[in-house]
1. I have 24.4 for mean count of other Cβ atoms within 10 Å over residues 83-90, calculated from one of the structures I, II. Which structure is it?
2. Cα extents along the principal axes in Å was computed and gave 87, 52, 43; which structure, I, II, did it come from?
3. To test your reading of the models, identify which of I, II gives 0.25 for FRET efficiency 1/(1 + (r/R0)^6) of positions 131 and 395 (r between Cβ atoms, R0 = 41 Å, to 0.05) when calculated.
4. Between structures I, II, where is relative contact order in percent (Cα under 8 Å, 6 or more apart) highest?
5. Compute distance in nm of label points 7 Å out along Cα→Cβ at positions 235 and 259 for each of I, II and report the one that scores greatest.
Structure I
């Protein structure tokens, strides 16, 4: 910005005691230039200003209430049991046969064909639809009963087994999607096609945040050692869809720059950045008065949040104040930034600081072959840290109002995919049933919900849809999933679409 154009450098207008729109906006306010720039788009914008302003003011009225518990005036709909959610998403689909769905009878029918009466013509993926044989593959890993509840847990998960009395294990989850991207998108947004808001964005939109110095929805991603070249993840999975972009998830990265573009550039002091933002905010407000675009208000809000995060994020990610006993509880990987263990510890620190929705994504669970090796490594990545997070929250009195969710996008087949030997086998995608667990946040502890047939192929008792899980998560936060809606393109949308029932039998 140079003097010849009539624009002052950002920051200079304040020092001169002038508004940014005085002098520096002479060209912009020139009547002749206004007429020359008055095109069809601007005419339509101006013509709609009356209704547009009313709509914008209505949106602003909702946003103004963010200082109270929720962003929306009528929330919470009922007394919440949870204030926040930690969702540990295991991307790639962990096998229920090597985790929580114990099927000892399969040993006696190993390598026999899956009966047609069990499969019932259900669809297969393109990876196994051409197989001439579908041999039964029992788990190579033993199970034991644990805790007062007597839950069966695979020996690959000894630390999780130690906290089963704090868990509600659901063995009867089901989904409509059979491939990874649609299935993960479905879990996150309630729709298999991209473009809808994620569950964290819905929660942030409805309830706001308890901490003005951090986003209401934060995401941490780690890559497993079991299958390092597994399914990719896309940032749209924590996007805001058609909701205002201020509600999208913010990814917390490992390394020197946990949030991209947060640090001041070289030569820019904090004072100079503050002056730049103040001037930029005034310019944005002038534009906002002209076009009444809610995204301009989002831009103003996010610039201010980013400035505050320059102090809050370094304090969050610095774990030097954690006692040695806590670090040891999470395991040796907690010392390595970017690992699942470190992310679990950061999730607890985010929960302490009032972040509303915290989501961990751990890749590497897509075990089409060599499952015994890959599954062992994935469980080694995650088991100790997952259990430590629950224990840590409980010791700090946070588990009562923090809902913790662990699970993937679908299950695995009872039959082997690919090579089947005494040492190795693989499993294909199976949407008909899979296992997850929940803890805290008003969920009944020490119980197992749902049951599958002897092949873990079909649900025979208490099925739980993805819509039901999401409805239950919202319910625990004090949200009626049928009433949390957003009007877009003439329709009221919600996370659960026109489906979903709260699973009340698992509530404490």
Structure II
């Protein structure tokens, strides 16, 4: 797991590095500039326009310009956005000029040309943005090759995601990954695919090790799946059950069932309404009824393909919750939760897997983009604690919020996974893991890792696929993760 630290935590570490360890701010800036340049792959005759603000982020920009120019880059221009600069920023500008770097005003910016380095505002930015900053953001808007210094300008833990900000191809951040770089909506402003790069400009290891905001980035190395015992068989690997949903979306529960089998569940049942036609063509799936006693199942998944306008759906979700089995609620079941009121007390693991629209309903917040990252974190933590549930907020960057307040983040960015039924596959995987005895947090973490790896394996093999095709790669993904062979 990689530590994710808030902007305020990094600011505190920065201040203590200077005040307690005696490291001059200028040294941190020099290190940041050097590390930023190492991350670039540029031709020495490329036009490089560096948008420089007035604070330490602008100072980084001037230092980057000086170092590039001194390394033989022949077409480097620093664009000074503000007339008055902070003391360190002014010092870095003076050195850049002394080294022969051309410093021009914003009116000289060549829109759409060359590479743009965004050093306008750093992570300490607090909205609203002033007029000159807005003009700079407008100038680089739509540019195809913008690289951010620390964070895209206008983005911070405190700024609403729908506020004006730079949209960058890539970001080199300092100290640690920051939550605002990994948000479900804001991550696309920080990168067009790759995870932002992290550089430590000289913060002491002791300060970094002591900092903990309860957020981490997970990857395949964090998977806890084990190779299956050679003596295991169907009755020792858990019995998972799913509810068939409405007739026009009955395929959702079948996808859940197929995924559960591939995630090593021993038995899988699909429970239908009385009189509902039985699905054909899937002899491996057992059948039952909505009203069945759920105590015979090791885990249940509900909500997939559920018709939320049907009064029986509310009764079903209430029935599932009162049964107090290890449970995954997805899709329609999540939207119905608000109609149930306080959910019944439960002692067994409960996992909710909303996409962003369903999450909006779950949190009672109509426009999630109007939230800052800090408020998004607070809302997720509050709801997970209220429900006593692990919330898996699905998007290209998935956040897993635990009742304890811990948050795990998975950088997915696999567009091929954005296919109808992909969420049903994830529900099936997590339900299978619950059926095999995992706690809610472990089932969610292992589930999203297996789901992402399956998507990558399928994409590498066939590029684009449907959800049945995705399900066929779950077994291979689970096997690779359990053998610690995942990338």
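1. Among I, II, the structure yielding 24.4 for mean count of other Cβ atoms within 10 Å over residues 83-90 is I.
2. Only structure I yields this read-out.
3. The read-out was computed on structure I.
4. Between I, II, the highest calculated value is found for I.
5. II
We did not get these values from a lab; they are worked out from the coordinates using the rules stated. Every value quoted in this text rests on a predicted model; they were computed, and no experiment measured them. Cβ atoms are built from the backbone, for glycine too; each structure is taken alone.
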